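> Following this line, the structures themselves.
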Structure P
Amino acid sequence: MRVVVTPPGRTVLLTGAAGGLGRVLAARFTDGGDRVVAVDRDAAALADLASQVDVVPVVADVSSRDDVERAVAEAGRVDVMVNNAAVVDRLGAAHEVDPDEWDLLVAVNLTAPYLFCHAVLPAMIKRGAGTIVNVASITGLRGGRAGAAYTASKHGLVGLTINIAATTGHLGIRSNAVCPGSIDTGMQALGEVFDSGRETLARDRRKPPPVAPGLIADVVTFLASDAAAGINGVALPADSGTLAF
């Protein structure tokens, strides 16, 4: 059996680093010997992360072009881009979603990953190597698990992921998405903890419970590793079987 070991010393640019999943990812990558540039808009939470994990903290709004460019410049060389920052909606259907809510969801969940990929890809292509892992959702693979804004933004992120693989794979770039189901974190929904949606999704007791962040981090770090060198353009569910229902 061939064992693939990913060399340490990569630079990982990680968004949403101060959240539940982001903190686990930051620790996983640094434990593996990588330099992690941790991006988050919450300065206090990011400072707390930096006090516990050896990261380069960058306070930034991922939906701001200027902030994205500043974060990428701070990182310097980027070997692995992990787009993890996200917000969720209030489960509103298309005719119920406020346009401002729609704009925010699309800006953070779709435009921000595009901006980061747009910024890091030229240097990756020039080197002939680079890895992108986007944290999408099983909502991006179906139509009825969340509101219209979140669903559309995650479908868009899956499409962006696959398109990058199709257009840059021959240039040495790998682009994949992880599609979790419910994750047991405190993801913020427009500034409020998203509890009502969690209760809605938990009504059918046959469905699997929320997945621990560590299990999602396992999938992300695998896709970012050399062990996944043959995987490109995949939107991989990590949902404990939720899609089966």
Structure Q
Amino acid sequence: MARFAANLTYLFTEMPMLQRFAAAKRAGFRGVEILFPYDLAVKELAQAAQAAGVEFVLMNTPPPNWAGGPRGFAAEPGNESRFRGDFDRALRFGRALGVKHLHVMAGKAQGGLARRTFVENLKWACARDARASLTIEPMNRNDMPGYFLDSFELAAEILDEVGAPNLGLQFDVYHAQMIHRDALTVWQRHARRVRHIQISDWPSRHEPRQGDIDFAELFRAIDASGYGGWVSAEYTPRTSTEAGLRWLRLA
């Protein structure tokens, strides 16, 4: 049975960040994730998670500049030294928070050299700390123009090429539906590689509801696969966070 986590970057934004941990717990979430927590005090984050009784599930590797800048740079030739320095920073931050997974963002790049750069950076990162669980996530070209990792087939090839036991697939339902128009089939094809799941409706990217994606069927498929990891709610609520949590009570 999957466990549900709240992405605090998007949910419970009605209150300050440190109050969102307890709000997530009260709503029924057992874990939390924050995309880029680096501007916050690690000690305060750790204390908030511990006080609320939630696990810190995932965070992203830091991009050069999220506000208008690249989305990561692990696949960008020439940025290898910067990647390693920022990855070490992310490792330290993640260890202090007890984060379960670290999402390594590829960035904008194309071609064979970008692929080789991504593979070599991932091999280095996986060897840097064999106990750290790393993920890669395909993202669609409409929302992330030029993003290197733009299909689940490419992600599967990269995972095979790296061949590290501590590297897995991050399955974002919205991106799977956006890229392939059939998130359920993508799940069935790649479930064995998945380390972490993120969910939202499509195409609105609001809370899950029965529409273009049959979430009841998808949740059944996830349970049937034996997946025991986290399913994170990563969406922008239609109104308030609390008002949109009916899906969680029915999952």
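What follows draws every value from the coordinates through simple rules; no lab data is involved. Since this is a predicted model, take the numbers as computed values, not measurements. Cβ atoms are built from the backbone, for glycine too; each structure is taken alone.
> On mean count of other Cβ atoms within 10 Å over residues 90-97, which of the structures labelled P, Q is highest?
Greatest value across P, Q: structure Q.
> Let me ask something else. So mean count of other Cβ atoms within 10 Å over residues 130-137, computed for just one structure, reads 18.4; which one of P, Q is that?
Details: P: 27.6; Q: 18.4.
Working through the options, I get structure Q.
> Which structure, out of P, Q, was distance in nm of label points 7 Å out along Cα→Cβ at positions 114 and 154 calculated from, if the result is 0.6?
Clearly, the read-out refers to Q.
> Thinking of P, Q, which structure, once volume of the Cα convex hull per residue in Å³ is computed, gives back 126?
Source structure for this number: P.
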